[in-house]
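Next come the structures, one after another.
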Structure 1
């Protein structure tokens, strides 16, 4: 198999999209709100018109060479009170390409695109409760179940339930001003960043988070812990290189009195270029523009990382106070549940 590429679909892709979409509607009718019969007669010309660029909407395709093998779409709600919500729809990968990470790549592109939409804060989707493979994918990429729609679909006289799932996109405070805290953070932090790199103000997918921690030399975490903890981040930033996350940093805390800077990491191949400073600049600008007066911000510096943190105003607490920590260990059979 050649390398899979992900890109936005254009009007020229309408015929290939229709063929793959109809294949999905026939193979897994319970995975879609539309039916094969309803979409079969849609002219390709009509689909091509829909593929014209639209604000807040996009369709993405996974290509093996010239062959379209996977599709997904996003659409932002149009009403002012709902515009913070983006819906993910139509996710489908051809059977021969499943288990190869194609769906994961599509998901990450869709998440990144949704994050970039003005005012977007949440990515929503629904999934059939019996579609275990899709459910595992969504949980791995940071979605959480917040409800269940009983009898969401009626197919050939049989009712199908769906889980309602949501993933946070950004954690900067919502503001009506055009120069939002997050936009300001990125403008300041990205100044001087090497052109090949990009800062993305978004919570990483759980799988990305676990990979970055372990590959950077930080202690490993479990998928269950990542899925529970990541959505509660106060702020997060990723460093992308050619579309792939190679570094990150987070701020956690109670949202008022106490905060902690954590998960500052960068893959070894990208060190020595000053990129960690840009991660810290993004975090520091967020802290200074978003936290209340008197908020206490702490961190734990491993190795010589204190040299980096001291450049941003962090000071040793010893001997006045000494940092202490513990790691919770559960019995093996219990932690595996």
Structure 2
């Protein structure tokens, strides 16, 4: 027997590196969870990405007693009708409204819920960091994890966002961007085209190699899988902490880029003069590296003194779940119960 659609919502946070799904009852109780791989429509295509997402949904739905197929293969499921009152999907790589609409159509085709709402995953950070009683409806959220993105919302519901599709849209940084920059500087230091940096020794050393040439070859020939490049960013921060100027400059630039995203968003929404929560999520900022965190807060104080920066350490699926409870008109106690579950 499936769940009563009036009694539960499906919360999805699909990030670049992992996907979390939760089935949330009307009272905020988490009935089941499931985890899958990263959500990568640009790499595998939207159909395949949503198909992989459906497998993770199927695990969560089965564990909650809502059926084992997760809605079938895109044609509306097994014929048993919607299992959930609402689907709240916060998706990485849904960077443009057009992409949100296209992914929403694919998710709708699975027939998981009576209604569904698809937004970029940065909105999950924004919702997770705002209070549930509606006393504060405005804010800015930045995700700096594998990638980087920023959204803002004014009190009247207006939003501001960036295309956030990489260098094409002027983006810089995030874990993948920092890793690429660290490799670039280390390679040039090793072959003489750039100034010295400890990165030229530390990066190959991390992978058990003796030189940047060996690391370049290993990455190019995929002896070191591309998926391990995320390991480079923590090494960059370690080297920066020793005082290496090249590494420190990259960390400072990342902080300044986040401040730029925030101040532009505040300005476009008319919030520079308003006390505004700035919610910071993603692995790079959540790690609270002193050089990054101190530079970020210092520059925010200088350029946007009314901004109130806060690190959001709760998993983004919490934000997706809260959005789902909002959409179904849940009692405030349900929001509190969901927050308590995620600590």
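No value in this document is a laboratory result; all are computed from the given coordinates. Predicted model only: the values in this text are computed from it and were never measured. Cβ atoms are built from the backbone, for glycine too; each structure is taken alone.
Work out which structure the value 21.8, 75 belongs to, where Rg and Dmax of the Cα atoms in Å was derived from one of 1, 2.
Matching structure: 1.
Could you tell me which structure in 1, 2 was used to calculate helix-only ellipticity at 222 nm (-39500 (n - 2.57) for each DSSP H run of 4 or more, over all residues; to 500) as -13500?
Values: 1: -8500; 2: -13500.
Only one of 1, 2 returns -13500 for helix-only ellipticity at 222 nm (-39500 (n - 2.57) for each DSSP H run of 4 or more, over all residues; to 500), namely 2.
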Item checked: relative contact order in percent (Cα under 8 Å, 6 or more apart) - highest-scoring structure of 1, 2 -> 2
Check: A value of 0.15 was computed for FRET efficiency 1/(1 + (r/R0)^6) of positions 99 and 259 (r between Cβ atoms, R0 = 30 Å, to 0.05); which of 1, 2 is the source structure?
Finding: 1
Margin query: So if we calculate Kirkwood radius over Cα pairs in Å, for residues 195-282 alone for every structure here (1, 2), which label has the highest result?
Written below: 2
Next item on the list: Using distance in nm of label points 7 Å out along Cα→Cβ at positions 19 and 115, single out the structure from 1, 2 with the greatest value.
Entry: 1
